[in-house]
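So, here come the structures, one by one.
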Structure 1
Amino acid sequence: MKIGFIGLGIMGKPMSKNLIKAGYSLVVSDRNSAVVAEVVAAGATAADTAKAVADHHHHAAH
């Protein structure tokens, strides 16, 4: 299952890392590029904008 995650702050970053550890595929976006890089290093795919997360998820579903 592919999950789009927008916002990697106090709650979002640990939640996204736990989803990756559980085997989910994540596409993530946040204004803080350092946090995005950290979650990408854990296994996520980066998207530049929230719209890109939604578009990526929409295309993956078809």
Structure 2
Amino acid sequence: MNPQNDNNDDDDHRARVNLVAAAFIVVIGGAIIWVAMALSANQRTQACLQSGRKTCIDLPDGR
């Protein structure tokens, strides 16, 4: 075998692994942002309800 081919194979494998790792980090980051936004919206709704207002949540019309 040619040592240069082994090096190219290692570089290709490393590039694929890095791409998968980057995609995983992006997915995890998106999930963290989604959870943080959901918790924030829930906290705002609870604060609104605890203040005594009754129009804190927009309900669908049912049309």
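Among the shown structures 1, 2, from which was the value 53, 13, 4 of semi-axes √(5λ) of the Cα gyration tensor in Å calculated?
On the way: 1: 17, 14, 9; 2: 53, 13, 4.
This figure was derived from 2.
Starting from the value -15000: which structure in 1, 2 was helix-only ellipticity at 222 nm (-39500 (n - 2.57) for each DSSP H run of 4 or more, over all residues; to 500) calculated from?
Clearly, the read-out refers to 1.
Laboratory data are not the source of any read-out in this text; all were calculated from the coordinates shown. Because the structure is a prediction, the values reported are computed rather than measured.
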